[in-house]
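Engineer: So, here come the structures, one by one.
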Structure 1
Amino acid sequence: MRIAVIGAGNWGTGLAIMAARAGHDVSVWSRNSVVVASINNEHTNSVYLIGASIPETVRATGNIAEVLTGAELVILAAPSHATREILESMVPLLPPDSIIVSATKGIEIESGKRISQVVADVMSEAVASRFVCLSGPSFASEVVAHHPTAIVAASNDSSAARVVQSELSFENLRIYTNDDLAGTELGGSVKNVMAIAAGMVAGLGFGSNSIAALITRGLAEMTRLALHEGAKLETMMGLAGLGDLVLTCTGSLSRNRFVGEELGRGRSLQEITAGMHEVAEGINTTRAIKKLAGRLVVEMPITNEVHAVLYEGKPAREAASELMRRPLRVEANW
């Protein structure tokens, strides 16, 4: 297939590599001229996913019209805060029968809309109806290093989900399908907030008991929100929910966990992000989820405490103590 990848960060680069290995015609769009030159001339990405070899068949460009020409699959792999603007620029250029595949794990801050809802705002009904969300536990560097990896393609259009499943599953990358866009998108977004919290726990010097408690109560919190939005419980117990949550909260490659660890050690958010090349989606997603939960009147105490540390100057240790001082209660399922 002719596949366009919009965004050349870690995951965009990783998916381009996997699609090319599977024999597809792959082109990558990036605003970063250094990245474009590196991919085309050195067959590596000198800024993101450093060290990974990119097949020579992968082409990069800063011209979005060029990558969209004839594209059958269009993979969105740009940060969530930039997605609406990019989609608007794609409207007159997108081939009418192409499938948009989101590999972006985040939601709009002010609107609280998931990527599928942003696509529905911007694109035609025909394009929006074929939208596919690709999510699950997947560090790009491990995928391209041939580590067995399983993720999910979610869509309201089962045939579109199956196309993504059949065309991108290859060797060590196995893709399942489901029809739960809300659960898959919210799982992939909220888990980044929980990963910041898990990082804070580790940065404060707490051990496995604390991490296990955080992951378990974090799963309850993200499931509570997702079910309110019409998600299915089985999705939250699967790869896009529990699987991605565990990976991001415990994996040493997690950018969101790293941010939390440094906050737990007392560094400021500005200081931490100044030294990062790649976006930690959980930073913006925390604001978005807090706003969304407030509008929906959904209880999310961990999200509230992460927000307080990120944006209100609350010390991480005080946030942890606040969670432990909450009123005692029965452990309801969600």
Structure 2
Amino acid sequence: MEQVARPAARPGQVVVDIERVGICGTDVEFFTGEMQYLHEGHATFPIRLGHEWCGTVRLVGSGVDPGLVGQRTTGDTMLGCGRCHRCRRGRHHVCPNRYEVGIRGGWPGALAEQLLMPVDSLRLLPDAVDDTAGAMVEPGGNALRAVQGAQLHPGEKVLVLGPGTIGLLVALFARAAGGEVSLLGETARSLDFARSLGFQRAYPRSELPHERFDVVIDCSNAAELPALALDLVEPAGRVVYIGLAGSPSRIDTRTLTLKDVTAVGILGASPGLVGAIEQYASGAVDPRPLVAATIALEELPGVLAGSRPTGAGPGPKIQVNPRL
């Protein structure tokens, strides 16, 4: 930790007082040096992490409505250039020149008392979404996009691979959409926690029922599971890939073709942020049970190194309050 200069809002920007920040697997990969962006030149050390956040607008730059001061907000991680053909088509989350807050291009993240953001990237939070849920909007937007990408219909059988934060959020959004949800995991602790959320069909690999699923959503970081997803999906079903392994994953495109399967890849929460906020606010999905503990910045190195805070609950997510 170090003291840094307070951010100054330029035209079109705001300064946010940070209230909560979620720790993501991406942050851990930066801490260990495994993150692919480091090897591709999209990110370098030093880097200020933190892309799952919420806070309150404190300062605004010129051209920004001063009425935003005091508003609770979260924000889009993906900051496109606004000029390329992808941005002009509403696909700024895949802009080749994008910043990713706390991840790519050197834009400082939210693991600090304050964060600088473009005003157009803010997503205001209603009172029904508290700080804990507010910092879960970004992973929720990813999860919601995965469910939307599956084109899920009520009553369809859904298998979620990997009951981590994204997998559990996918399961919650899929259940809210009327899906019959099963989960595949490795550890008894993660499977027991999934069952505590009402997902009784939570299995280790050895106990997975011999059946096919209309939709399989891979939220894992295991290199072999993308191929398993393709094996377990019904012919003419849908497979969604949102998890990323540390080594290349391989699927047999002959299986993909001969089963007439639709495969979808998901990068980023951008198009799903508003929908996640709406479902949190309505109570259709409650992400807060996934948060095991809220810690101070001083406790963060241990968490990034793999330890769990004393007294942490069973959920997979750790959040930071930089003001503790």
Structure 3
Amino acid sequence: MAGLLAAALTGCGAAAQDDAPAPADGDGAYPITVTTSQGEVTIESAPERVVALGFSSTDELISLGVDPVKVAVDPDTLPEYAPWLIDPLTEAAADGDPASVADPSLLAADGSPDLEAIATAAPDLIIAEVYQVPDRAAFERLNAIAPTITPDTDAFNPDWDERLLATAAALDRTEQAQELITELEAEFTDIGAEVPGIEDRTYQWVRADDNGYTFGNGSLFELFGMRPADNQDNTQTGAALSLENTAELDADLLAVWAQTGERQAELEADPLFRELPSVRNGTVYFAGLDFANAINSPAPISLRWLRDELAPVVGSLA
């Protein structure tokens, strides 16, 4: 999933219907046509059974006030993978048990949609990730089950606001999404405004591997008002940084995913790493798998979780 995650989320007939939630919107705006990464999709009536095929799409639905009937999430891994979803999924579940909504069988082991499992959920709308419908054939298989929505982009991992607006369009909640985007941007800006000269402060976001460092997409830091270091590769297409070039991790704020406690201990004992400006100044943030998941595909709930995680280290730049 965009090069940073350690593992993908795991995983026709009609099923017996559970109690359906209220429609996404009752204002009579339907039918609605949404332009997706695979062309136009028409949603004939207000969705009542929405299925989300990822962390971010689950987050988007709940943030927009729609309780999904099924989400492609393993409830047993939420504390490690996506702790910000535990309470929202608990509230979204009619019986208060996230396991009644979270269903990892919706995805195959490689993260691709399991068509039979999805059809069994009897959705009338599917919110998918762009990488799950890489071509027209894959899209048509999902869209044959229910209208399938992805952002209208060629990007493998679209920007969070673009994804949110695509989901909102299908639910006739675009105005609500725009208001939420404005609120979130202001929340991050307010934190950055506490740091004089925040616009001149640089960031880097990397995964620490055995032989060096791989850059991840750290553009989220720009919500605080920061700018990327000269070698920060948010496209994730460049070469890794070798261990002997550790000194090039010279940003004012360094976020690093060590992947294991042992690897983090090795970094903290490494003389080259200990001489980095961020380490000397106390502005290095050691990320976990939850952070890597959140920053890889952020959405409103995870963005607020990231905001709270990063606020102390950003504040230390002052």
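Engineer: Which one of 1, 2, 3 has distance in nm of label points 7 Å out along Cα→Cβ at positions 134 and 214, as calculated from the coordinates, equal to 3.7?
Structural biologist: This value belongs to structure 2.
Engineer: If you don't mind, another one. Upon calculation of distance in nm of label points 7 Å out along Cα→Cβ at positions 38 and 190 from the atomic coordinates, which of the structures 1, 2, 3 produces 3.5?
Structural biologist: Answer for the origin of the read-out: 1.
Engineer: Follow-up question, since we're still on this one. If helix-only ellipticity at 222 nm (-39500 (n - 2.57) for each DSSP H run of 4 or more, over all residues; to 500) is computed to be -15000, which of 1, 2, 3 is the source?
Structural biologist: This value belongs to structure 1.
Engineer: Work out the source of 2.4 here, i.e. which of 1, 2, 3 gives that when distance in nm of label points 7 Å out along Cα→Cβ at positions 118 and 278 is computed. Please report the intermediate quantities before stating the final value.
Structural biologist: Numbers: 1: 1.8; 2: 2.4; 3: 3.6.
Traced to structure 2.
Engineer: Starting from the value 19.1, 57: which structure in 1, 2, 3 was Rg and Dmax of the Cα atoms in Å, for residues 126-293 alone calculated from?
Structural biologist: 3
Engineer: Sticking with this one: Comparing structures 1, 2, 3 by mean count of other Cβ atoms within 10 Å over residues 54-61, which one has the largest value?
Structural biologist: 3
Quick note: the coordinates plus some simple rules give every number you see, no bench work behind them. What you see is a predicted model, and the numbers here were worked out from it, not measured in a lab. Cβ atoms are built from the backbone, for glycine too; each structure is taken alone.
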